[in-house]
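*Asks:* Got some structures for you, see below.
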Structure P
Amino acid sequence: MVRRALASDSPPRYSRCAKGSVVDAVEARIRELLRQTPTMPATVIAERLYCQHGLTVLKDRVRVLRLSYLPPDPVSCTEYDAGHLVQCDLCLPPVRVSLAADQAGSPPVLVMTSGYSRMRWAVMIPSRTART
């Protein structure tokens with residue numbers, strides 16, 4: 001046992017075979033009901049299946065399956081593809097920083113957040129006015 005643990009490239013961990021769920025046997029029927037009425041409550045599905053088991057397991061499975069049958073939300077049509085969306089915010093920090101020799105100020109900061117990776121960038125803008 002010690003030799004096998006030393007020869008392994010990862011630490012030992014407990015694992016066992018998956019048993020499955022009582023809902024697996026009726027998943028096809030759940031999908032059929034959701035195909036007909038995607039907004040059908042899980043309690044009504046349980047009644048139609050004559051479910052004799054706990055409702056929590058059924059509700060969890062219905063919650064996952066329902067997403068496949070609901071139409072897309074018309075309000076949420078934003079696509080977060082890489083490089084396509086960046087949120088830009090301009091903040092005016094209350095802190096004074098050193099700008100140059102004998103000069104201090106609090107310039108505005110442009111903060112940008114990528115919609116795909118959530119990576120952030122910040123740039124201090126040296127002036128509040130544009131050149132004319």
Structure Q
Amino acid sequence: MTINEFPKEHLETILSQYYRIANMKPEEAVFVSSDNIPSHLQLITIFDITGFFEAFDYIAWTETQGWDKVISPDTLATADFDTLRKLISTHIRTDRFVGGHWDKLLTSGYIAKFLGRLQDLYNEAYPQS
């Protein structure tokens with residue numbers, strides 16, 4: 001799937017979280033109650049409801065790519081839309097089995113870089129007039 005095949009309004013919903021994620025303070029990442037769900041956890045829900053998650057064999061894909069490539073910020077810098085979907089789907093699935101994986105990605109800046117790359121692709125697909 002290309003970025004132009006994905007609903008533009010769904011991309012905008014995802015990207016609306018970019019500023020909050022990129023500027024999140026550590027104390028804002030803590031889940032306090034159902035009335036206070038941190039932005040990074042809301043983002044996971046947004047990925048789900050917008051259909052950004054990709055259902056695929058992420059374990060085989062990770063083995064083919066190599067974990068170093070999957071986790072590398074350098075991969076994000078050149079990733080196309082399909083690869084971004086696979087990367088984030090892989091990381092969210094990994095967090096289900098490796099507790100704290102998502103938090104580590106958040107604190108390292110990986111999630112902000114991911115959203116930055118998605119913003120770049122969005123800007124290329126939908127240039128401002």
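*Asks:* From which structure (P, Q) was helix-only ellipticity at 222 nm (-39500 (n - 2.57) for each DSSP H run of 4 or more, over all residues; to 500) calculated, if the value obtained is -18500?
*Replies:* Q
*Asks:* Ranked by volume of the Cα convex hull per residue in Å³, which of P, Q sits at the highest value?
*Replies:* Evaluating volume of the Cα convex hull per residue in Å³ on every structure, the highest lands on P.
*Asks:* Oh, and also: Here percent of Cα pairs over 13 Å apart, for residues 72-111 alone was calculated and came to 53; which of the structures P, Q was it taken from?
*Replies:* Structure Q accounts for this read-out.
*Asks:* Name the one structure among P, Q that distance in nm of label points 7 Å out along Cα→Cβ at positions 48 and 64 of 2.1 was derived from.
*Replies:* P
*Asks:* May I pose another question? Given structures P, Q, which gives the highest value for relative contact order in percent (Cα under 8 Å, 6 or more apart)?
*Replies:* Across P, Q, relative contact order in percent (Cα under 8 Å, 6 or more apart) peaks for Q.
Bear in mind these aren't lab numbers, they're just calculated from the coordinates by the rules spelled out. All values derive from a computational prediction rather than experimental measurement. Cβ atoms are built from the backbone, for glycine too; each structure is taken alone.
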